[in-house]
Structure formats: structure tokens, C-alpha cells
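Engineer: Below are structures written as C-alpha cells.
What follows is calculated from the coordinates using simple rules that are stated; it is not laboratory data. Every value quoted in this text rests on a predicted model; they were computed, and no experiment measured them. Cβ atoms are built from the backbone, for glycine too; each structure is taken alone.
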Structure I
Amino acid sequence: MNLFNIGLSGLNAASAGLSVTGQNINQSLVPGYSRQRISFGSQDGGVQVSSVERMSDTFTHLQIQRQRSGFGYHQATTQYLSQAEALLTSDNTSLNVGLDRFYAALNEASAQPQDIAYRQTIISQSEAMVDRFNNLSQQLESQRKQVDGQLEASVNKANTLMANLASLNRSLREANGSEAEKASLLDARDATLTELSSMMDINTTYHSDGSVSVSLDQGQPLVNGASASQLMKNSDGGLVLKRGESTFTLGSSAGGTIGGMLNYRDGHLQSLERELDVMAYSFATQFNAQHTQGVDLNGKQGQPLFGGVDQIEGAAKNLTLLVSDPKALAFAGNGTVDEPGNSDNLEALIGLKNAPITLDKAGLSETDLAQYGDTIDKINGKTLFTAYTGLCGDWAIKTSQSKTDMASAESQVKHAENARDSVSGVNLDEEAVSLMQFTQMYQANAKVISTAQQLLDITMGMFN
């Protein structure tokens with residue numbers, strides 16, 4: 001090989017090295033980019049590019065997928081647990097704050113049970129208790145709609161990602177372009193897998209042509225070759241995975257943000273709504289039962305103070321105040337209102353503050369028993385105050401544990417990403433050194449060609 005060819009091979013090699021280095025520097029801030037490494041080999045006294053390798057490690061990508069799924073699950077759960085905890089403990093919505101004010105009004109009236117002003121305050125505080133139950137129920141229903149909306153958006157996004165993976169599989173199998181073009185497809189594949197893994201707990205199988213097969217952790221296929229399954233909502237708000245004519249029901253075990261939202265909506269939120277319904281039903285029926293034992297200022301038997309509690313289901317939402325006339329409050333207990341100090345029934349009503357909840361499951365409908373039996377067992381024997389305090393305490397523990405789990409999962413994600421970056425990430429200091437080396441290599445080989453030209457000119461001059 002002559003000197004010109006040696007110099008030219010060096011120029012080409014240096015140019016390729018500069019191109020790879022420039023690509024690495026240019027893409028250094030692009031999430032998911034895997035750096036490329038160029039290798040050289042000798043050829044007949046010259047040099048050639050033997051390979052341009054995409055620096056990537058399958059194990060680290062699988063670790064990232066697993067950890068991001070766990071983080072997505074705890075992040076979604078924590079978000080809604082925190083919202084509900086703030087709602088339960090706020091002075092504006094707390095049932096215990098309302099109960100304190102309600103029973104304080106009853107206590108104040110015990111000194112002058114016939115006083116209309118005191119009675120009007122009780123009516124106002126009764127209405128305030130109704131509003132608190134109604135508002136809590138409405139806020140939780142609003143949160144349920146928020147979860148459903150976010151769930152639908154996540155489902156649509158997951159379907160798009162699965163379709164994109166199927167398309168990338170097709171492109172990778174048909175790829176005939178340069179290594180750089182294939183590397184770009186592989187980066188897009190890994191970025192899509194990472195994003196999908198944050199939504200669901202997935203298992204990924206890598207194939208030699210760069211394509212992947214993806215399934216749920218339970219084995220249901222999501223992406224196989226160039227075909228993708230589809231997530232859909234069913235009639236009761238649940239999720240199903242549809243592939244051809246087959247469908248699979250998904251629950252919180254789906255993992256990721258989708259599993260976290262299903263876990264919160266169908267577990268934590270449903271349990272909270274049921275506890276509030278039982279509390280509203282107990283509060284109203286217990287108070288009504290005692291109120292109807294008394295006599296009002298008109299000499300009439302007391303009527304139920306609260307309505308909307310024919311059944312437990314929806315009691316917090318449907319609770320209403322039936323009495324608006326202060327004179328209709330039945331505080332007398334002896335059948336007359338002749339004695340101003342007669343407040344026997346009022347004293348009994350005040351005593352309900354410390355009375356345990358004693359719901360009889362035998363009198364419940366089959367629907368209420370099936371849905372609320374366990375909740376009733378949990379609350380029976382407690383006062384409404386202690387039941388609500390316990391609910392808030394349990395919720396605080398759940399929220400705190402979920403935050404801890406989320407922080408731990410986030411740390412594991414960062415650890416996995418650091419492991420990936422140690423293999424695939426771009427180190428600008430290293431690239432700067434490579435840039436200098438390839439620049440010097442290019443300049444030196446250009447000098448070789450220049451020298452060869454000078455020698456040729458001298459040789460040709462000898463024959464002139």
C-alpha cells in the first residue's frame with residue numbers, strides 16, 4: 001500500500017471517530033441515549049473502522065423497568081392517600097370538629113331547653129353536621145372521578161406505547177440501514193419500555209434482532225412481534241386486556257401507576273367511603289331513635305331529625321335535615337312541656353356523644369350486609385368520636401408508609417439509572433479527550449498525505 005492510501009485510511013478513520021464523538025456530545029442531554037464507541041483495526045499497513053458499538057447492558061435496563069414500576073405504583077397511591085388524609089383532618093371537613101360543635105350546642109341548651117335561640121343554634125349545628133357528611137362524600141366522589149380520569153389517560157398512553165413498541169419491532173426486524181440508524185431505533189425501544197414500565201409491571205424478553213416481547217408480570221402478552229394488545233375499560237370501571245378474542249381482567253397486581261390507581265380506587269377509597277356511610281347511618285339512626293322518644297314545645301311526639309338513611313349505602317351522601325323549626329326539637333322526656341327545666345330527653349341526646357355504636361347486622365339488607373358487614377364489625381363498640389379518630393389515625397399510617405415506600409422505590413430507581421449511565425451514559429470529559437485525539441489523528445494523517453505529495457513532486461522533478 002502506498003503512502004497516499006495509508007494517509008487516506010487514517011483520515012477516514014479519524015473522520016469516523018470525530019463523527020461518533022460528535023454524536024455522543026450532541027446527544028449527551030437526550031434522555032435514554034446510549035453512547036457509541038468506535039473500534040479500529042489494521043489493514044495492509046493502514047487502518048479501518050472495525051465496529052461502532054452501542055454501549056448498552058440488558059440487565060441494567062431490566063432493573064430500571066422493575067424499579068420504575070414499583071415507584072409508579074407507590075407514587076400513584078401516595079398522591080391520593082395524601083389528598084384524602086388532608087380532607088379527613090381539615091377543620092373545615094373533619095367530622096370530629098363538627099361533632100364537638102354539635103354536642104356543645106346541645107350542652108348549652110340544657111340550661112334553658114325552651115329557649116328558641118339555643119334551639120336555633122342546635123338546628124344550625126345539625127345542618128352543619130349534614131353538610132360535613134355530604135361534603136366528605138362529594139369530595140371523595142370527586143376524587144374517584146379524578147382517579148378514573150387519570151386512569152383513562154394512562155390507559156390511552158399505555159396503548160400508544162404498546163403500539164409504538166410493535167412498530168419499533170417491525171422496523172428493527174427490517175432494518176438494513178447504518179449502525180447509527182439501528183442504534184437510534186434501539187434507544188427509542190428502550191425509552192418506550194422504560195415509560196411503559198412506569199405504568200405497569202412488565203416482563204421483557206430481548207431478541208437477537210433487537211425486537212422485544214413484552215408481557216404483564218402475570219404472563220398476559222402485551223407486545224409480541226409487530227402486534228400489540230389493548231387495554232380497555234369495562235362496564236363497571238375495571239380494566240381488561242384485550243388480545244384478539246381473549247380478554248384478561250386487570251387489578252392492582254398490574255403494578256405501576258395503573259396498578260396503584262386501581263389499588264387506591266378499589267381498595268383504600270372504597271373502604272373509606274363505606275366507613276363514612278356507616279358513620280353517617282349510625283349517627284343519624286341513633287340520634288333519631290332517641291329524639292323520637294321525646295316531646296317538642298308543641299306537645300307533640302318527636303320526629304326523626306335526620307333523613308336519607310333508609311339504608312347504609314350512600315348514607316353520607318344522602319343525609320338530610322328533616323327538622324327546621326326549633327320548636328320541633330323534642331327535648332322533654334315526660335310527655336309534657338309544662339316544666340321549663342324538663343330536659344330529660346335532651347340529656348339523653350347529649351349522652352349519645354359517649355354512647356357506643358351498636359348496629360345490628362341482623363336487620364340489614366343482603367346488599368348492605370355484603371358490602372358493609374366487615375366495616376360494621378370494625379366500628380361497632382366504638383363511639384363516633386373514637387371511630388373517626390381511629391379512621392384518621394389508620395389513614396395517617398397508610399399515607400406515611402406509602403410515602404416511605406415511594407421514597408425507597410425512588411432511591412432504587414436512581415440506583416438503577418446510575419448503573420445504566422455508568423455503561424451507557426455520555427461522559428463529556430472522556431468525549432473531549434476523544435475529540436482531541438481524533439483531531440490530532442486527522443491532522444497527522446493529513447500531514448502524511450501532504451508529505452507523500454511533496455515526495456511525489458520531488459520525484460517527478462528529478463525526471464524533468
Structure II
Amino acid sequence: MQVQVYAMERQEGLLDKNLYLGKLALSLAIFLVANDFTAFSPALPAMEHEFHSDLTTTQWVINGYALVFGVLIISGGCLADMYGRRRVFFIGTLLFMAFSLIGGIAVNMGMLLISRALMGIGGAMMWPSILGMTYGLMTEKRAGFAGGLVITVCGIANSVGPLLGGALADYASWRWIFFINLPVSAVALYVCWRVIPDDSPEACDERIDYAGITSLSMALFALLLAFDLVVDVGFKSPLVLGLIAAFFLLICLFSVVEKRVGAQALIPPDVAGNKRFVFASVATLLISALFFAGLFFIPQFLTNVRGTSAMRAGMGLIPMMLSFSVFGFLAGKLYDVIGAKKIVSTATLLMTLGMYLLSHIHKDTQYMSLVPGLVILGAGIGLFNSTITTVAITVVDSSRASLAGAIIFMFQIAGGAVGLGLNTTIVAMATDMPSGIEYAFTVNAYLAMFAFIICILFVGDKKPEI
């Protein structure tokens with residue numbers, strides 16, 4: 001099925017006002033989804049206190065959402081290409097709103113975690129649709145700018161998220177982090193409904209790869225659960241070893257299923273066979289692991305070790321997220337001039353340095369000594385994510401644009417979820433939190449260096465034609 005990839009700048013009768021309103025509405029939607037990844041970090045201690053929980057349980061507030069989001073986002077991309085990005089975006093946003101409301105009124109940790117995980121269904125439908133519509137707003141020559149726009153808005157949202165979440169946790173309630181999604185979603189829905197044209201295809205002959213979704217979901221859940229349990233029962237526990245074995249078996253099953261379904265696979269053969277796309281995805285997996293670790297453990301350190309308020313802990317991430325936003329925007333400009341390889345190689349080196357600096361943390365570390373590492377880490381992530389997203393979407397056929405965006409984002413979220421699980425295990429097994437963070441961030445620095453090697457060897461440096 002060939003899906004129309006529209007470019008609003010070329011559509012007759014579409015007023016410039018509507019074009020800019022469309023960009024504004026999609027930016028608001030990007031802000032909504034991105035903000036929800038970081039807003040909860042400084043509020044987790046408040047949730048732990050209210051529900052008498054611990055670190056390994058509360059981290060599922062982030063990981064449960066990330067796991068569902070990451071696994072289902074490819075299906076969201078398929079749905080967007082099959083039924084139209086605008087329609088799938090509307091349905092996903094309504095689901096996101098409904099489960100946000102349920103999360104806000106949660107009466108126990110179980111209800112909170114379930115609602116938060118189910119929010120991932122809505123987010124998985126929203127994000128690839130947003131990406132497809134955003135790139136559709138630009139001509140092909142401005143693909144780099146589109147990538148820069150997405151990452152810039154993400155950076156702003158991620159910067160505001162910790163501050164907003166911390167402020168709400170301190171002065172109102174962490175529940176308002178859920179409730180605030182409702183009016184923002186409503187505005188984005190209304191504006192998109194008014195100005196984004198319907199792009200529904202005339203026919204729909206594709207199918208969702210349910211077997212692939214199920215096997216991959218179960219594999220990732222088994223791995224994350226193993227990380228969670230190893231803190232209490234150790235690596236040599238039969239349960240942990242069984243879960244790790246189940247992970248590998250389910251990954252093998254996923255591979256078999258994908259080969260059998262062919263073109264209808266979760267990751268279709270034409271996409272999986274694209275060398276640049278595959279290695280870009282692997283590098284993304286590694287980088288996202290250390291990004292999630294920074295988002296999660298810097299606020300935890302500031303709150304639980306340094307004794308700062310949730311709001312101040314959220315503010316502690318602002319240098320990293322502002323750097324992320326600025327360099328994400330610059331990456332969009334640079335991509336159209338120097339190509340991907342130089343950008344992502346520089347980015348991974350910056351992240352290696354940033355994590356190395358942060359790995360020197362200890363119980364007496366003052367916040368200002370963390371700022372250089374946070375700024376350098378944010379710069380690297382901003383350069384990397386913007387560029388790698390553009391690479392992923394532009395190296396495949398245009399009819400696969402939403403799907404490619406969904407796959408690369410799946411690797412971002414799945415990598416983040418697995419990385420957070422691994423980092424949480426390292427921290428929880430250490431004698432104290434500062435020592436655990438030191439060990440975990442050292443591992444993350446090596447992950448960034450491995451990503452650098454992949455980018456140098458395999459991402460390529462072909463510049464887009466302008």
C-alpha cells in the first residue's frame with residue numbers, strides 16, 4: 001500500500017496561517033508527550049512516601065510507561081500509515097487523556113502503575129503520527145529542519161518537565177502531573193482537527209503483527225523484571241536466570257515470527273535490511289540507556305542524598321535539558337550542511353565525556369560541580385537524537401516514514417527502559433546511592449564510547465541533497 005506523504009507547503013488553498021497553526025499544534029503535541037517522560041522524575045520520592053514503596057517499585061512509573069510505549073509504537077506507526085496519521089493521532093490522544101485521568105485519581109501503587117502503563121498505548125499512537133505529520137509540513141529539502149524542530153520542542157518540554165513536576169509535587173500534588181495533560185491535550189486536539197488536513201488512504205490492506213508485538217513485549221518485560229528482582233534475590237537466583245533465559249528464547253521467537261510474516265512484520269524486511277537504519281537503531285538503543293539514567297538518578301541524588309526539595313531537584317536537570325534543546329536545534333541546521341556522520345560521532349564523544357564527569361559523584365558532591373557534566377551530556381544527546389531521527393526517517397521509502405520514526409523511537413524508549421532497569425539494579429546493589437550512581441554512570445560512559453565506534457564505522461556521512 002502506498003500512503004500519500006503530504007507536504008502542506010505545496011497544497012493549494014492552504015493558508016499560511018493554517019500552516020503555522022499546524023506547526024504550532026504539532027509542537028504542542030510533541031511537548032505533551034515529551035514532558036511526560038521527565039515530569040515524574042522529581043516527584044517519585046513523593047509517590048514512594050504516599051504509597052510506602054521503594055525505588056525498584058517506583059521506577060516502574062517511568063519504566064511501565066516506557067515499556068508499553070516502546071513496544072507498541074511500531075504498531076502505532078503502522079496504524080498511522082494504514083488509516084491516516086490525523087485519525088490515529090486523535091484516537092491516541094483521547095486514550096492518553098483517559099488514562100491520565102485514571103492515574104491522577106489512583107488510590108494505590110498498583111492502580112498508578114497500571115494507568116501509567118496504559119498511557120503508553122495512547123502515546124504509542126500519538127508519537128509516530130506526530131512525526132509523520134511534522135515531516136509532512138516540510139518539503140524534502142527541509143527534512144533536517146523538521147528533525148531540529150522535533151528535538152528542540154522535546155528539549156524544551158523535557159526542560160520544563162522536571163521543574164513542573166517538582167513544583168506540583170511540592171506545592172500541590174504529584175497527581176496534577178497527570179491532570180495537567182487534560183487541557184493541553186484538548187487544545188492540541190482542537191487545533192489539529194481544524195487545520196491539519198485528513199490524510200486517510202483510500203484502501204487498507206495491511207495487518208498488525210500481533211505475534212511480533214506479543215513476543216517482543218514479553219521479552220522486554222522478562223528482562224526488566226529480571227533486573228528488578230536481582231536486587232532482592234541476586235543474579236544466581238533460579239527465577240532471575242529463568243527470566244533471562246526467557247528473554248533470549250522470546251527474542252528468538254520474535255525473529256522466527258518476523259521471518260514468517262514477511263512484509264507484514266513489525267519491522268518489515270525492507271526496513272530491517274537497510275544498513276544505515278539498523279546501525280542507527282543500535283546506537284540509539286545504547287544512547288537512550290544513559291539518557292534515561294541521567295533523567296532518573298540526578299533528581300534522586302539531589303532529593304535523597306543532598307536533601308533538596310522536589311522542585312529544586314527538577315531544576316537540577318535544567319542545564320542538561322536546555323543544552324539538549326539548543327544543540328538539538330543546531331543539529332537540524334548542521335545536518336543539511338555537513339551530514340550525519342560528523343554530528344553523531346561528535347555527539348557520542350560528548351556523551352562519553354559528560355558521563356565520565358558525572359561518574360565522579362559522591363555524597364558530598366555540590367550541585368554546581370555536576371553542571372559541566374550535565375551541559376556536555378545534554379549537548380551530546382541533543383546533537384545525536386535530532387540527527388539520528390532524521391537519518392532513520394529519510395533513509396527509507398517515504399511510504400515508511402511514520403513506521404521508520406516509530407521504530408527509531410521504539411529503540412529510544414526500549415533502550416531507555418532497559419538502561420534504567422540496569423542502572424537501578426547497579427545502584428540498588430551498591431552500599432549507598434552515591435556509590436551506585438558512580439558505578440552506573442561509569443558503565444554508561446562505556447556505552448557511549450561503544451555507540452561512537454558504531455557511528456564512525458556504520459552510520460555513514462552522505463549529506464542530503466539540497
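Engineer: When you work out distance in nm of label points 7 Å out along Cα→Cβ at positions 327 and 431 for each of the structures I, II, which one comes out largest?
Structural biologist: Structure I gives the largest value of distance in nm of label points 7 Å out along Cα→Cβ at positions 327 and 431 among I, II.
Engineer: With helix-only ellipticity at 222 nm (-39500 (n - 2.57) for each DSSP H run of 4 or more, over all residues; to 500) derived from the coordinates and found to be -26000, which of I, II does the value describe?
Structural biologist: Working: I: -21000; II: -26000.
Source structure: II.
Engineer: Can you spot which of I, II the value 36.6, 145 was calculated from, given it is Rg and Dmax of the Cα atoms in Å? Mind dumping the intermediate values first?
Structural biologist: Working: I: 36.6, 145; II: 20.8, 66.
Derived from the structure labelled I.
Engineer: Here is a further query. Of structures I, II, which gives 2.3 when distance in nm of label points 7 Å out along Cα→Cβ at positions 111 and 287 is computed from the coordinates?
Structural biologist: Working through the options, I get structure I.
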